[in-house]
Structure I
């Protein structure tokens, strides 16, 4: 049996909880002890006054708690749940130049597109869908297959491994129209320990969806979505790790009847199911939506008119929203997944995130793989800052995102987008231990006179005189997966470098 608790000693860095429309996020740095109940995977307490470099004081602290220390991962005999003296604990230390940081939350990623990462050429969104996306996604199974193809196993295992390695503890995944392959993605996320929202993609509109890759009818689109929902609820009834999410691809891919049916399906569960889709990614797409849904006031209104715009709806992109649409999203408490790497790669436009935040919209970050070229939310955070600076140069009244704000969107913001603001994204008591251990490597002067060109410590160079704020800023701009040493989800170690 595993130890009852894990005690984490070291430096803990997060973005303090705030409302970005009212106050700029600020870095919160604490050094001390934090402990996690391994049965629940939740933070049970913390003490920032524990001097972690004093072994005797740490030992006394542990004795006062009534814990018996055992090696990390050791098997122990069960103890009495109500007797603190029977509780065992293991210890994890961050190290001198390491720190614990909340896991990243990818609010928008297409798992089956992972093999196409980096392939977008000079195409625009709709051309890219036809050339790369639809052919790739269609290969994940013939619709009547009972078993997913071998390809699905290899791709889905790889995308889970790669995102975990980059510190992504939670991902909102679009899958394909195939039930077996989509169910497989849910199974793998559950087995591998990644928190995930899994959506079978719905697309039934003749003339827009390719004949080789679409639902055959409205009824099939809804019934097969229900199959996947029920499968996920069966493997994880409480939604502790994996949850279903209703996924109309976007307005143009679905008939009006399918959109209404999916909205009704989401409302038929208690609590209502989460919903994810795309909105206002390109101007040409916006114009096409006007042609296909002339009865609706705007793109966002299409979803609202069909019962799909709720407080549990994630809208990817939102680049070209009108003021009325932004107000509607705010009124419905829907959320935005900002995907700057994809927006730049496909030439979709620059999302006015500062405007969204100032108007009180809730925003997180998404890799949008494979429109986005990287599975790293840290890279997305960098690009969010850069594109914000570009749009600021065109509109002087706008203020660019700071790196602290970008990291806020990557953690706290993402948690709010997936409707888990009180459960993940920070170090408050009662939150799930969804965390990454970051190591910035040795100090430069410790390696004086040596050649570190082949070192696996990453690109972050620390000289020793930097403050923690400066270290984090360097990591934000130059860090990568080599700095991610361990990742936990629900208190379970799911990745180790």
Structure II
């Protein structure tokens, strides 16, 4: 009997892959209760896709490549751009309530896009609406077995060095080996490693740590995208003020009301995210303040056009209809992750990765706005097509009892200390001295607490940042502000982290 495909994670990528795999049987591990704990549901902007009459996949791919600061893989960009529109249509057919203007799509424009191409839901509700649609469909899908709240704790190696499934823990603490010939990681990013983040705190780079223990390659882990405009009101996680606000004309101003982005970039507020994030960071660091002024562009229509942002502002005691909204850059998206090809295939037989936890080279050093949900959908569809036609591997565990390495848990106070240090030393702007201090802290914490997933993931990010002695996209070193002439990917294994991680080790592969 054919073993089911094991999907680990239930954000947009995991749910869409589960549906697209029909009629092949699927076991879906949700980690948190279905619908909770996935960053997908918090995504506000929408799904980027060439749906307009004046747009094409070629233009979408071009914008993706230009935003990625020299590190975007052209094949990955073309795969996303050529596939996104059909996935949006399929989602709409399933019931996702994308905005329409008659027969045409209602599309917004976001930073670094040359066209209006972001399909949205009620201004800022795309992620939540799409998740609701997918959850409803998965719950009634006969081929999907949902293990609600079951979290994968480790991958099981097979006798040939591949993956034979995962060890999972139930909400009540029960553990179970789930054997599978094919396991798909769809576990999201690493924003929870930072004290200032717009993502669920539980997203701590677990996919990187789990895959690396089997020998998988981790690519470009140092590239964290910091969203320029999170609500700066002391909330954890920080509510996102969607880029669609700036796309609709909101401006960034200092305390005196001066619009500071016009002097920094020709596209002003719609400059690439890394440019805007650094500008906002520097404004706040200099004590000048940074606020998003939506009064003229949105005004009284705010509650109707952007209800999620409006609710977050009101919770913080701010009325964006009549006053500017204080903002700050916060960790938002991990552009690196488990290295895969454009179909989600890792370097480990039987192990696949899709969505934010994967690194195909699509985002390069700086993700194009709203390409995240599009990537989740397209990567899920691609891996499903491949796995539907993949012969059974009949993978056997390396031993009768399995040899999965179940990592220790990181105590809450230690995690808080790690998150604070990551934001301080591996944030919007970095220095060699700060990264060295962070690295020493991580090693000391590993010595005390063991190789917890969060520490291994932080180790990968820090090692990549130390080795990249240049500034590129989301990685900015104040001690190395220049951008090297040749763009190179970082590729690291777990074994590399126990050795020196100088440039010669980490940067081995020029971008194609």
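Just so you know, all these numbers are worked out from the coordinates, no wet-lab data involved. Here the structure is a predicted model, which means the values were calculated and not measured. Cβ atoms are built from the backbone, for glycine too; each structure is taken alone.
Comparing structures I, II by distance in nm of label points 7 Å out along Cα→Cβ at positions 36 and 484, which one has the largest value?
Working: I: 1.5; II: 4.5.
If we compare distance in nm of label points 7 Å out along Cα→Cβ at positions 36 and 484 over I, II, the biggest value is for II.
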Comparing I, II, where is FRET efficiency 1/(1 + (r/R0)^6) of positions 228 and 284 (r between Cβ atoms, R0 = 30 Å, to 0.05) highest?
II
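Rg and Dmax of the Cα atoms in Å computed as 21.5, 69: which structure among I, II? Intermediate results must be reported in sequence, preceding the final value.
Working: I: 23.0, 72; II: 21.5, 69.
Source structure for this number: II.
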Here relative contact order in percent (Cα under 8 Å, 6 or more apart) was calculated and came to 22; which of the structures I, II was it taken from?
II
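Can you say which of I, II returns 0.90 when FRET efficiency 1/(1 + (r/R0)^6) of positions 68 and 380 (r between Cβ atoms, R0 = 30 Å, to 0.05) is computed? Walk me through the numbers on the way to the answer.
Working: I: 0.10; II: 0.90.
For FRET efficiency 1/(1 + (r/R0)^6) of positions 68 and 380 (r between Cβ atoms, R0 = 30 Å, to 0.05), the value 0.90 is produced by structure II.
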Which of I, II yields 12.6 [Kirkwood radius over Cα pairs in Å, for residues 340-419 alone, calculated]:
I
